Every structure is written in structure tokens, then in C-alpha cells.
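Structures incoming, each one as C-alpha cells.
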Structure P
């Protein structure tokens, strides 16, 4: 065989090896997106949601959302309607449902409106009664945000009181309200809160003209708190806490807004996350799982997307069961399996609660690739010897 022929064979062999390297390096998409509750699509049992809203998520991958069915307000999971308008709970008929959430035992809690009264309920009974006394005042109604709901059966809801102030009211009879001393400071405003699976309460509270992040009786982060070299000047939206006591929260700084824990910057204005330059991070709420992973909404020039740490989960233009996402109007929930639940508006006009499940990583078969490259050089050697 002539030298020119040898070179051509070597080039073709090496090209095949390089092509195999390229193919072997391809990874599966990070998440598989599935619409588990969708408007105008029947659920098991026959209920057809006309609208769906904010979703909660358990470790088993069960989601819960509030919406409207043909008969009125209802609470749904992907396995059917949990409860609907006209249901009688503790002797009272429920007219409307709000603020549903689900714990890791797959138990559902929600706010139910019965006439002019509001209660925190499960399908089986009352967690917080109507008109719950809070100091010298009482609960008038609850803000339509997911009920904080622990695995031990504790619930906490964000309430507006008769005296026009806000409070976090819990099913164990406790409440956090203006004037309470928490973490050594007097509360002047109460914001949103969440519960860890083991019942730790994290919330945003106002004091001394600023806001801070609290966990149970402690101030976790206040004005001037520094993390990763970033000085936080104020706080917003609802924080999240895991069983280890790690709190994820939205913080403001001189140059923008971001998502943080006590020990790290997750993402912030100016961050580039999975190739997307962010204008802001952490709108509406954030979530954290037992592994310390943080899920959040990140906003950029073209809209808003869902992220877990430094990985893009979903964005406008992604497809859910073959239908393109038009918009993602809210923030996500995250479980210990790394699954993410969020609400999306689809290009066909429907709204869906989407469950994003991490794909199994496809390992790069480096040994096979090296073997192919090795074969190319072996072939080259043979051709040289055969000249």
C-alpha cells in the first residue's frame, strides 16, 4: 500500500473515532417535562380542570394545585380531584379553596372559605379554625399563598387580621405577629413563611425599618449580612428551610437581587446560569431540599425561567408533551428526588402544572472512545510497517 493510501485510511479511521467521541459525549436533557395537571384534560376520576394555579410537591412526586372545575373551586392532584366546592368538612360546606400544599406523607392542606369565614383544612378536618384569635385581634382571611405544611402535621398560613396587620398563624395554636420579640428584635411587619418537613418555620419579618430572615426564634440574616462577599441590604418574598436548618432566601443588594443561603450565593443579578445572563433571581418564592439544592425563578431580558442551582430546568420555548411553553408565571417547588413542579402557560392556550424529573445521566464511555482512538493509531502503525 502506498503512503497516500495509508494517510487516507488513517484520516478516515481518526474521523470515525472523533465522530464516536462526539456522539458519546452527548448527554440527555437534564430534565424530562411532563404535564401532570392540565386545563381541559380529564384527570383520573373524570374531573376536568378549567384553571390551575400554584403547585405543591411531595417527595413521592405527587403535586397539588387549586383550580376550577365544572362545579366550581377544587383541589387537584395528578391522581384526581381531592376535594371540590360543596364538600362538607367539620359540618360546614366549603365554597372556595385556596393555597393548597402537600407534605411528604402525601397529605394535602389548604385554605377553605365557608361563607365569610376562612379555615385551614385538610379533607378530613380543621387545622386552624375560623376567626382564630391572635393576640388582641383575630384572623379575617388568608393570603392566597401555599399553606406551609410539615410532615408532622403542623400547618402555618399567612393571615390578615381584623386590625389590618398580618400574622403567621399555625395549627399548634401559635402565631407570629407585630410586636412579638423574635431573635432579639421586635416585629413591625410579618411576611411569608414556610415549614421544613420536621417543622422548622422560616419567614421574612420587618423590624427597625428593614427586613430580615428568621428561623423559629432566631434571626438568620439581617441588614448588612454578608455571604460569599455579597452584602445583603434587604429581603423579599418567601424563604424556604430544610431539616438541617439551611434557609434559602431572596436578598437585595446594591446592584440587584439574588438567591442565597446562609453560606453561599446561589444566583443573582449579573450571574450567568447555564448560559443565561440573569437580571434578577428569586421572585415569588424559593425552595430547598434536604440535599441543599435550591430551586428558583430567574428573570432575564426575554422572560423568566426555572433553575435548580446552576442548571436550567425549563424556559420559554421548551416543550411539555409536545407543546411549547409560552410563559412560566410563578416560582418552582423542589423535592428530595430533585423533581421540580411549576405552573406553565402553553402555546395551545392551556395552563399546566409541570413535573420536571431529572434525566439519568448518560456516562461518557471514555474507555471505549480511547479504545477507538487507540485502534486508529494501531492501524496507522500497521500501515507504516506494511509499507
Structure Q
């Protein structure tokens, strides 16, 4: 039986020749995130990911990760995670890695092992790098600061949620966008999403310009919402030629008790785009009603359905999912295919999957120099 709720779609289309953006961002970072993974008694591998403009400064060779808790504080040097440097530009061509595009963004991760004193509680891991710049939503050039928290004893050996989708770096003026960071918790804990004020250091918020805030990152005249359960973000920017800070906060609950949190804060550039119509995705088995983007099933029952991608301009399309349900299968053609195209999802949930299970699908087209894509969120409720 289907009890679905459609989580929104959005149009992302981009124009590349924004030379003023390249000049403004030449010496600034785009933002970052941080998370932890328990690897032993009171011991955590802490990983921070930095995002950069490919027309700007290069990644540093290492990062400093600091920690503070009830029994003390410290810091550790995090080194580059091999193979973590990735082009996260949502269109082609990109400016990264010698590409011919005018814009581009990359990510790179750094990790270190930190041992916390036995008996320590309420630990915050943090990392900061200089600096944001050229933002219309905040004053000055604040550092790009991120943090994650263990709420309670470190001996609990919790693992923080992580994001499966790259951050939203580019979007279009006067177009409604839909995006989902796609956080997943390795321990199956419940996640609650919100938009919050960005931070410049521990306990210190950035100074927002009038009409801007963490909950109104696009400005008071540009509505934006976030679904606290799914993480789906829908916004309609009206700002011309500006960049703003978009900060996503994810809290982690176990049996109704808060046990941790993570933060991702990145710059979002609002571009002037053309009239390309971005492709869309159907609901389950081609449905288009709001109830067709989720279903309810029993554990140990097989689930299989098709999702159809279509481009109204008849451009070739490509579908990719975030592997939000790791034991499921999502199959589609390799690379770009003619529209419409079909993806097939199959899964057999077990009793360990009881509750809501979310995954996202991004469908993109091949239009140049302006490209478009939509991101859709699907939910399988296992009972």
C-alpha cells in the first residue's frame, strides 16, 4: 500500500561565463563539513572535508582538527585522505583539473585519529580555515568554521552521520530549486535537519547583513524551507549576482535522546540562467501524484519498481542515485541516454530497516553552456 509524499523537485541551470565571480573567489574557500567515526575505546577517526572554487586557491596540505570536552581539550593534524579529491561541479564542462569550463568546485578530505580521555563527555570536534569572501549575506570575510558533537560519554562509541550528496554550490535566480544533502547515519539513528546560522569560530556566529540569517539564507524576500525529516530543501532565490552562506545542521537521536550532531556550511552562488527546462523524475512506476514518491512495505518483502526520467526539450539525460539504501540495487544505462529513460530499483528490507528509508535521485541533461538537473527524494517505509 502506498502512503507517499512527494518531496519536491527543482530546476538547476547554470551559466558559466561569470568572470566577476572568478575574480571575487580567487583567494577564498567555499566551506566544509566534519564528522567522526568510532574506531576503538575512546578513540575516533575525525574527517573534515573542504570545498574550494577551482578558479581559486588550492587545497592545503593538511588541516588542524581541535577538540574540547568535559575533561580537557586538544588538537591533531589531519592529513589528506588518499583519493578524496573530487570534482563536484554539477555540470559540464568544469573548470577543475584543467577543464575548459568557467566555473567549478572540488572537495578534498583530511582525517586523523584522536583519543579522548576516559570518562570525558560532550565532545566537540571542529576545524576552521580562512576565509569566506565576496558574500552578500554576511559582513566581512569570516573563517569557514565547522563542528560536530558527541552528546554524552565518548565511551558510547557513536558514529556521526555523513552526507552522501555534494553541497549545493550553484543555483539559478528566479527558479525554484530542490536539493537534499542526503545524510545517512551508520548506526541507523534518527536524523533531524534544520537551517542554522553559520559560525566563524566556536560559539561565535557570523554577522549577517540585514534581511539575511541562517534560516533565511537567500534573504527575507526569497523563501526557503527544509523538511526536518527528509532533509529536502526547496528555495526560490531572487538575489542577482550574489553568493550566500547555506548552513545545514543535522541532529542525531537514539530512542528519542540527542546523542550527536554535524554541521555543513558552504557558499551558494546564484547565477543568471537560460530557458533550458531541466529534466524530471517520475514517482514509483511512472506515477506523478504526490503519493507516488514513497511507499509502505513489510520487512522481508521484496520491493521493485521503475523510475522514469524525462526531458521536455528532448535532451539526453543521466540518472544517478546517492546509494541512500546501501543494500538496495539501482540500475540504469551507462552515461547519458535518450529521453525518456528508465531506472530500476529493487530491495528486500529486513527487520533492521524498520521505519523510513530515504534515497535521492539526480537527473541531469547535456545542455551546454547551460546545464540543468533536478533532485528527487524517495521514501520506503518498512513496517
Structure R
């Protein structure tokens, strides 16, 4: 099986869907092993904003015999978590869902049980623009992956994940038209969301880790470097709490991880490739993010399971697994004399590779 972008499914008429396809808030739309027809592809492509993912898994002739790892977190659990986050935001109350902590615990459980197969995160995340709940869930999953990979204490990972899932709760108190605006006055209003969220969280029983994440997930390592001249504002905010300055000295590893995960997901969801986003994070790790950037770079692969790559010897392959070096995955050849044979690129230093453009290398799923 391989990953295929929904917009590129026409060339796979007659192939079968390899994994269930869901729409909306988790309704099953196309079941596993359903054959793709011109009509079903047209209908699927017309679903637009109802599609929570930009890709599907398909059994194709060139990927015959290639199996990928099963989902680490079930789609059902992800949709349940997203619905719960939506409920919390709708009520503007971090205590409005009794089972929120249990859902987060289940996500962390799944990640801890599959810590060796979570570097290719495309199958774990929603990719919907302007969906705050989906973004918050994605941020929580990415942050949890990093926490698990670093071996951080289990209880702290859970508290970090809760903070990540609620990091934008303050936006629920800002009118939508201001959130989407680029006017200077609206940008300043939007910058108030961490403090608004913290004020709400501070009344709750959330952990100190979660509260600090909600407050400080936009604080840069270098405040002065965050000046944005086009709009005459600092991108590091808030800069004060109770008249006391907030700066990077108050950031801990958990805030830094969530801050990095937040930016990573936002940039990928807006259509940038994972390679480009990771390069930005590498460039900005000492200016904006802190130690969370290095942690993410050590944990997240630029290449997704099922994505097609081209090696410098001209051969094509699919990413079939990940290694301890995120940039050097395990690949399975799809054509030529080595078809269906698998190699570990950590053992083949002379081979380099790049993503085929036809798999959408400039899009967020990669």
C-alpha cells in the first residue's frame, strides 16, 4: 500500500482502498478494500472541508506486497478527542469535560506502547486549515511523541499533553473575525489569547505544567528578535503577567516542546512540506524555541510512511519504516530488479534520496 493525495486519485481507478476513509467528525465514508471508481473519486474530491485528512491509503500495483505499520492511535480515538476539545472550547471552560484526562491518557498509552513506530506522524494527525480543535489535538500528539521519545516522566507527559490540547483555549474568547484578520489592532487582540486562556485555566484543577503551557507557548527565547516590522509588533507574547516581565528564563522543557509542536503543525497544515518546516525549526531553535526544537528534530522524520522517494541512483521506493536517524528511513523498492526488496538507509551512507514531486512534496502531509 502507499499514500495517495486525494486530489491525485484519478490515476488509481480500479485500485482498492487499503484503510477506512472517514469524513466530517468521524463518519465512515469508504470502507477498507472498496474499489475506487471514477464516480467515487469525484464524490470524495468534492467533499472538500469534510475530509479531515488530505490523503488515503491505496493498494497499487507498484506497492503490492508492501505493508505499513498499523495506526498507532485509532481514528476513533482521535475523533473522540477532537470532539471533546471542541466541547471544551464551545463552553470556554477547561473543566467542562469529565473524561478529557482519560482520553489524553489513552493517547499517551498508545504512543508509549508503540514508541518505535511513531516518527512518521502523517497518519496520526488531522490536516484541516482553520480548525482549532484539530490543531490542538495535533499539537498534543506531537508533543507526546517527543515526550515519549525523550523518556520524560509519564505523569508529566500527560500533563504536557493536556496543556497542549488546550493551549489555544483563550481563542474561544476572541471573535472569529479578529482571529482571521491581519489588521494591526486585530493581531494585538489575537495576542491576548494566552493570557485569556491562562486566566481561565488558573481557576481550574489543571496541573501547573498545563497552565504554564497555556500562558507561555508563544514566548520566544530572544524577545527582541521577535520584532515583526511589517505589523510593528513583537511575536513573543505575552510579555508581562501581573506587571512582571515574562521571558525565556521561565520556560521549561514542556513549554518549549509544545511551542515547537504548535509551530510545526501550523506550518504543515498551511501547506509547507515537513522538510521545509523542520529546516525552519532548526534555524530558529536558539532564537524562538529552545530545547524543544532539538528534541523535535531528533524525534520526527521528514518523510512519512507510504510516501514515495527517489534515490540518487534513479530508483524509486516507498518509505516502509523509520530508524533512530529520522532522515534515514527504511525503504522498499517499487520497481526494477530490486522490487519488493527492503533496505535500511542508515546502512547505506552513499545513497541519498528526495521525494517525488507527484506525491505532493510541497504539501503538509509529507
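Values in this text are rule-based calculations from the coordinates and carry no lab data. Here the structure is a predicted model, which means the values were calculated and not measured. Cβ atoms are built from the backbone, for glycine too; each structure is taken alone.
So here's what we get for this one:
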| read-out | value |
| --- | --- |
| When distance in nm of label points 7 Å out along Cα→Cβ at positions 83 and 131 is computed for each of P, Q, R, the largest belongs to | Q |
| helix-only ellipticity at 222 nm (-39500 (n - 2.57) for each DSSP H run of 4 or more, over all residues; to 500) from the coordinates reads -11500; which among P, Q, R | R |
| Highest-scoring label, criterion being distance in nm of label points 7 Å out along Cα→Cβ at positions 67 and 187, among P, Q, R | R |
| Kirkwood radius over Cα pairs in Å, for residues 51-154 alone from the coordinates reads 13.7; which among P, Q, R | P |
| Mean count of other Cβ atoms within 10 Å over residues 227-234 - highest-scoring structure of P, Q, R | Q |
